[in-house]
Structure P
Amino acid sequence: MAVKSLGVVMNGVTGRMGYRQHLVRSIIAINEQGGVELSDGSRVTLAPVLVGRNAEKVREIADRHGLDTWTTDLDAALGDAANQVYFDAQLTSVREKAIVKAIDAGKHIYTEKPVSETVEGALALARLAGAAGVKNGVVHDKLFLPGLLKLRRLVESGFFGRILSVRGEFGYWVFEGDWQQAQRPSWNYRSEDGGGIVVDMFCHWDYVLTNLFGRVESVTARAITHIPQRWDEKGEPYDVTADDAAYAIFELAGGVVAQFNSSWAVRVHRDELLELQVDGTHGSAVAGLHHCVIQPRTATPRPTWNPDVVDEQRYREQWQDVPDNSPPQNGFKAQWEQFVRHVVEDAPHPYDFLAGARGVRLAQAGLQSSAEGRRVELPELSL
């Protein structure tokens, strides 16, 4: 079968996510396997064009991986007809302007989330892309986690019966940066640079909840800055201006209630950094990044509340593992393959700019709820 080549402009590969997940574990990995296989058996390889503001950093990455094409001139990269796809992993604050350039150049767009800093900006991009006839997609990596793929399988099989509630725990302790180096870049803690855990994580929770359990119809949230001072990459102290924890209740279509704690100021006492517990009339499940355990109605134990007696039940041992059944793969790579098929053969890709706008809206609504101390309703969003 023939092998085609698809030019991809990659803007922002000097950052952690752009480099590690999108370039190394996705684009390079796809080419090493021989490309993306299409429905007719043919394959598409990807020709990355690395773009960044720092020539030295971009050149070093290109040399490290034997890539010939890199530039600091985004306009020149977009002007090359061989490049049909534009990918953006820059800071959110500069993303929208670059995406507009790419749409004007007639490129198909795939971008990290959030697609824009505002709902209005995200909707404007969706309308602009629609008018230009370019395909568009936003990263939705959590849906491809092995644990959540197992959870989807349970939902689709009817395992839960009527789903009642979802409880999510996400987070870990991010060092302040003074006596131990922080695990996240300092811009995450500056609202003026697009930082904050609400902006970062509520976009994820929107597509996870919507795709697995139902559309988010309202949010009640409290955003907090627990650690008011941190130290940046140069060891300099700075004031934190963004939230580092958020506690939220999401009400979903169909009556499901989801509670999520998201925090960069919590020490982990759970099996994985992200865990979702789903409870239904016929069974329950706890899913993490990789693992998933279940407890069906017929095997549910009979706990009895008696605080005067030591409880001898080993509750964690009363759950059974959900098998993998298929080899797991990197979720970012799977999304790239999905988007390439969408571009080349019009295969389905439901997570477009409009879906991305819903995630931005949930984040904004969460911040509004926290600021005003009230529940915020979320009607259907449309163009």
Structure Q
Amino acid sequence: MKRVIVGLSGGVDSSVAAYLLKEQGYEVIGLFMKNWHDDSVTISDECPWLEDSNDAMLVAEKLGIPFQTVDLSVQYKERIVDYMFSEYEKGRTPNPDVLCNREIKFDVFMDIALELGADYVATGHYCRKGSIDKDGQTVYQLLSGVDGNKDQSYFLCQLSQAQLAKALFPIGELAKPEVREIAKAQDLITAEKKDSQGLCFIGKVRLPEFLQQQLKPKEGIIVEVDESLSTYNKAVPQFENKENELAYFSTKPSYSLADGKVVGKHQGAHYFTKGQRKGLAVGGTKEPLFVIETDVNENVIYTGQGKNHPGLLRNVLFVTNDELHWVREDLALVEGETMSVKARIRYRQPLEEATLHKVQSGLFVEFKNKQSAITEGQFVAWYIGDELVGSGVIS
């Protein structure tokens, strides 16, 4: 019997993952990760870790599998929370869920599981794992979940071949309603439990307050930029080569106070992200205001009216070499090569046609259509068919 350690989160997905593995004849052990101690910033009745660990324990009891809790809060703080603070300070918007999978679940947690003699680590993610034989080597594939509405392959876009080799995703072939049905049929306490929203394994966090612990509020101004700004309408130059063209279109506009009018105040540019609409508290505009740029050095937020404001739209982005990752290392491009893919710049965004262009300093992703709110610090992931083959941090 192969031994599998399941990351039991206290939710329905991981509960059913554990049940299915047991049915398939694996020796299953449930492990709950405690990643957070500070209850003052969680919206406590939404998703306190205590309730979750209790639910996970009850599921393990019901399934008749061993269960224990591991405290990873030190590593979580170092690898996720501290990273998030430093990214926000730089005016970038990190994705803690992608990082949590790369750094915690499939690294720290996986190491613990392997020390406990596990052959595999399993999670309740809606994605699938495939494998192909290439030149006598087994190459693992990260495939999107069958339930297009719940596909979570994006969150695993930073996994390596070594991590995938040891990973199992038992519910990837199922749709969410089927997962709930199985949980009900097995009388699992999590069958009707709401999905947790918020940071991976922390629960719902009041993000501004969470950040304010480290990043102090600082009053600044909100500037509205009109779409008639000359920057948006200047003539496109002639380009010597494709790389120059891509570099031109991937460069975001830079704004100054003279480009718009002051329409309000905010408590810190680092609390806002591109494309954000809520929390600006500015009324009286014909269309809602969206954040088109944050300047953390000058503490200014630039906004524009409507979701089609030209300040939000761009069709090329860039990933530096040190933030470029190939799940399929065998498909990695070399300088001068291109690849046609489908790509997304955020979870749940429909896949969009794009072309990858490898250059000396990194990789350009050129979308066929303009994308809204391309945000530095977020991940772009690219697919061939239903296989996620690589990803990178938008620079």
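Brief remarks follow.
- With Rg and Dmax of the Cα atoms in Å derived as 21.9, 74, matching label from P, Q: P
- Structures P, Q, by distance in nm of label points 7 Å out along Cα→Cβ at positions 14 and 294: label with the highest value: P
- Here helix-only ellipticity at 222 nm (-39500 (n - 2.57) for each DSSP H run of 4 or more, over all residues; to 500) was derived from just one of the structures P, Q, and that gives -9000; the source is P.
- Entry that produces 17 once relative contact order in percent (Cα under 8 Å, 6 or more apart) is calculated, selected from P, Q: Q
- In this comparison of P, Q, the computed figure 23.9 for mean count of other Cβ atoms within 10 Å over residues 134-141 is attributed to P.
- For mean count of other Cβ atoms within 10 Å over residues 278-285 computed as 11.9, the structure of P, Q it came from: Q
Computed from the coordinates by the stated procedures, all read-outs in this text should not be read as laboratory data. This one's a predicted model, so the numbers in the text were calculated from it and none came from an experiment. Cβ atoms are built from the backbone, for glycine too; each structure is taken alone.
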